Structure formats: structure tokens, C-alpha cells
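These notes open a run of structures that come right after.
What follows is calculated from the coordinates using simple rules that are stated; it is not laboratory data. Since the model is a prediction, treat every value here as computed from it, not as a measurement.
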Structure I
Amino acid sequence: MLIWSGNHHTVENGRFYRSAQLSGSELAHEIDAYHIRSVLNLRGPNPSKDWYRDELAATKAHGAKHYDIGISALSLVPKRKLAQILAVLRDAPKPILVHCASGADRTGFVSALYRYVVLGQSARKAKQELSLWYGHFPYLVSRSGAMDESASDYFARHSPGS
């Protein structure tokens, strides 16, 4: 199901959406359908890849801003990257679409941050963005628990809405 749906979900209607990597035509459709004004790519810049060039072309053609902040699902998010992500969440034109490759781990982390920082929701509520429902599976041999740990570290040091 996740592969077929693009793992597209609403975090805040009219303001924040999350997904897996979309093709250029799928992204163009999402931009039009949801009036997306910003796209945050958590895979980082990949100018030699077709998916990246298609993404840039779709955002440009539809007048959306494009942000690249590459993070790994397998390690804690560095403070510098966290600061960049928070700036985009606060300042980028909305609605925003956030994506990584599968829309589960990195996207789940940023969606949790949005709920906590922007919406002022509890850590418990925010962490629901990092769940099996979205394909996040930080158990057994998976090392994507770094996203859970990054979220927990941030939530322990900051109040909701800050």
C-alpha cells in the first residue's frame, strides 16, 4: 500500500503534507491539488539523478520554492541540519510538502518536529508521525531508530511550540 499511495498524508490540512519520493508528474499533481508553495527534500541535492532534476523542474514550473536538507535516517540529526529544518518549518511559504525516499523515517521525524514546534502539540502526539502507519519500523535490525532518538532529544530540551 505505501508504495502505491506514495505514502502521502496530511499532517495539517492546508499547511503541511508528507510523502515518499514522487515522480515529476506526481509532484506536479500534488502541487496543483494541494496548492503547495514549498517542497522540502530530505534526501539532499542529487543533481545527477533524474528524480531530482524532475523535482526541480516541477517545483519551478509550478512556482513552488524548493529546499534541500539532506539527513540520514540511520544517524542522529546534526544540530546544524536541525536548525536548517526548523527555519524551513517556520519560514517557508505554506502549504509545504516534505519528503524523503520512502516518506517514513526522515519525513516522520520532520513531521513530528512540525507538530511539536509549529503546532505546539505534545511530544506523545508528535511522535505518532514516527509509526508503523507511515512505514517507520525502528525495530530489530533497522537503524532508523535514530529518527526517534533525534526527536526525543529535541523534545527533552525544548517546550512544545518553541
Structure II
Amino acid sequence: MHVQPYIYSFVIIAFILYRRIKRSIGFQLFKTRRLFIRAILFSVIAVLLLINSAVHPISYLYDAIGIVGGIILLSYAQKHSQLEMRENLLYYRTHIWIESIVLLLFLSRFLYRFIQIMKIDPETQASYGKHFASDPLTMIVFFLLATYYIGYNLYIYGKGKKYLDMKPVS
């Protein structure tokens, strides 16, 4: 068994997770382009997965459960969002518990899928991606996170633009 590909994968994944955690906790710099691109990216992926769900129509139930969960999480995030000016730059954040729940959902599902892939025979790993769309829990978590991120990014985008428009130029 060659360990080197796993080390490279681990280093890349660790870096991605580090950046993800850093962006998820605490105040984040308000960048309209980043917020808008994230919302579009999640929307495109969600639409593609919804189209893919037609293969297994029961998947729409899991998609709907995730979307409803995402809307609930989004409503709490909107109530607890904060905007703050620091050195003429706008920052935003939501409640620490909402950030923690989103991060926990992402990390737990990511680690679970990573462990599942590591257990699979290397010869059958290529076909493993086909099972992603048919796994109910993965679809629920994905649509929960996608709905949350699409809604939250668009909400902060709009709220931040209004905040900057109302703020007098100093």
C-alpha cells in the first residue's frame, strides 16, 4: 500500500478544513463578490443535484427535509447576524452557536464520507461517487447547508449593501 497519495490528500484536506473553520468562526470581512459567487455556486450545485434526484424520486423527500432544515437555520442566523465597521471595513457574523452547528454538520459529514471512501477497495473507488446522490443523510445535510449558505450569503449581501449605503462617508 502506497502511503504517499494519502499524505498529499490529507495535507490538502487539512488545509481546506483549516480555511473553512477560519472563515466560519468570528467576524468575516464583507466582500460582495465573494458572497454573491458563493450563493451562485451553491445554487448551481443544488439545481444539478435536484435534477439528479429525478433518477430516484424518493430523493426529493430528503432534499425537501434538508431545505426545510436550512430555512430554519437561516431564520435563526438572520435574527442573530451582526455587522460591524472596523477601520472603514465592514465585517459580519452570526451567532456562535449557529456557526458551530453549521461547522459541525459540515465536518461530521465530511469526515464520515472520507472514512467511507478510505475503507473502499481502490478498484471500486471510481464508482463510489454514484452513491452520493442516493445517500439520504448526505443529501439532507447538503441541502440543509446549501439552503443556509445561499440564503445567508444573499441576506448578508443585501444587509451589508444597505449598511454601506446608509453610512456617511468619513
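Before moving on, here are some points about what is shown:
- Label whose coordinates, when helix-only ellipticity at 222 nm (-39500 (n - 2.57) for each DSSP H run of 4 or more, over all residues; to 500) is calculated, return -24500 (choices I, II): II
- With relative contact order in percent (Cα under 8 Å, 6 or more apart) derived as 38, matching label from I, II: II
- Test item: percent of Cα pairs over 26 Å apart calculated as 38, pick one of I, II: II
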